[in-house]
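Participant: Below you'll find a set of structures to go through.
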Structure 1
């Protein structure tokens, strides 16, 4: 409480530069909190239930709730902001989430089809049975938790906070750099995956600005990861995520096939995201006559 009172008394939140520094520190602390409590959560879970690779995936992804909780806490306690400031709007919640989910699934499938047309991705086996279907349902839920957690931190907290305090451009750049840095420890990370992560962050930022809530971006993020890892069996940002309906093999150069990082390491994904960014930029800032140097107004 002493620290919180000091922040208020010294007017740190009123100074744009100090605001950005504090917000980045709070974001980093949220990640540390998530890691510590995620480990504890996993330890306690497997003290009760037998270990399996499938349950491990469920625990790791559902553990992202420990990233969402501190962001909400800090937002309410330090910044005195309602949940709506993070994009948690009630209006069209389910509709917008499902819309984002369908967009994410469709764009991922389009990327895979293009990669197959280039011959760098081939289907090696199709697998469909009752057990896989039953296992897929919980995966949809935990991918929703994981996708929403990263969106709440990077877009709901960082993007909107900095965009309201300084301007939209600054918010997009800083939040996108932070989102990219969150994945620096991932397997298979190289220059192309890093560019892809940065572009995805820009795209998700524009998606949130367009929709004025967290749900569309969260749905897109969740479906992209779910389809990439548990429909097509690609690594998700360098991480293998268990069984899938469609087993694939990659061939040719990693810059086209994605290599060990998954679809996100492919030039196909990069080009698709550049197109999506250009379309959203036109829709928001040219057609919508909004300036990127304006402050966020929602």
Structure 2
């Protein structure tokens, strides 16, 4: 099979195409013929050596994928050859989705949403599960709550906004000036241009914040949360922010996404119900994985995808 491999950490140019042995599915696994693989910021961090989830190279990046079942490992049930599936298996261990084939646990993937193609399905799992788990599992989102979503035009943010709206929340979204119209088009009740002053000055009485940016965003977000509110952060929260949250009765959740078949099923349901749309900024062939990573670094609206 063809795969994108890297033999050293570094910039996008360390990603090269190579031939590798076809993987063999073990017990409880399926072999998937990958049609498309999503790219996420964590991929770039691992590639550059800033987040060494996979240890030292060589390795094959990628967790998000959409494709078809090619073969079944022993004891695998519930799937058959030819089924269209998608998922984010093994995270944070190696799933090797930047390839034509991948052997993955059958219980960490789900049927692909019927209403979208493989490119859009591949863009959904990691960002979608991050949004879903952050809002629902960690945040306890309830109908009618006021939710603040930072970087709402990003991969996680644009999905989180729609998930929150689908669950009956009032959504306030931050974005840069050129992305405000896109965020409005997703149904945000209020949009905030974060380049025009501090969001703290124009927002308040928030029940739940999904923090995806880092820096001092967590501590500043505490100021807009009401007592009993929840701050869910994808990044580390400093001790000072934790202490302030404790004194104000605010719950702080630092989360990391995990494989979640039930979550994938729910995301697919929302997609097929036309309540969740995935925006793909651009798709690149496997041979252009380096260019795709460089493009992701420009912070486009939505997601970037590789096609096998």
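Computed from the coordinates by the stated procedures, all read-outs in this text should not be read as laboratory data. Just so we're clear, the structure is a prediction, and the values are computed from it rather than from any experiment. Cβ atoms are built from the backbone, for glycine too; each structure is taken alone.
Participant: Going by distance in nm of label points 7 Å out along Cα→Cβ at positions 17 and 225, which of structures 1, 2 comes out largest?
Facilitator: The maximum falls on structure 2.
Participant: Work out which structure the value 0.95 belongs to, where FRET efficiency 1/(1 + (r/R0)^6) of positions 113 and 129 (r between Cβ atoms, R0 = 25 Å, to 0.05) was derived from one of 1, 2.
Facilitator: Working through the options, I get structure 2.
Participant: State the single structure among 1, 2 that was used to calculate Rg and Dmax of the Cα atoms in Å, giving 19.3, 59.
Facilitator: 2
Participant: Between structures 1, 2, where is FRET efficiency 1/(1 + (r/R0)^6) of positions 89 and 233 (r between Cβ atoms, R0 = 41 Å, to 0.05) highest?
Facilitator: Once FRET efficiency 1/(1 + (r/R0)^6) of positions 89 and 233 (r between Cβ atoms, R0 = 41 Å, to 0.05) is tallied for 1, 2, the winner is 2.
Participant: If helix-only ellipticity at 222 nm (-39500 (n - 2.57) for each DSSP H run of 4 or more, over all residues; to 500) is computed to be -6500, which of 1, 2 is the source?
Facilitator: 2
Participant: Where is relative contact order in percent (Cα under 8 Å, 6 or more apart) largest, in which of 1, 2?
Facilitator: 1
Participant: Same structure, new question: Check the numbers for mean count of other Cβ atoms within 10 Å over residues 81-88 across 1, 2 and tell me which is largest.
Facilitator: Comparing 1, 2 by mean count of other Cβ atoms within 10 Å over residues 81-88, the maximum is at 2.
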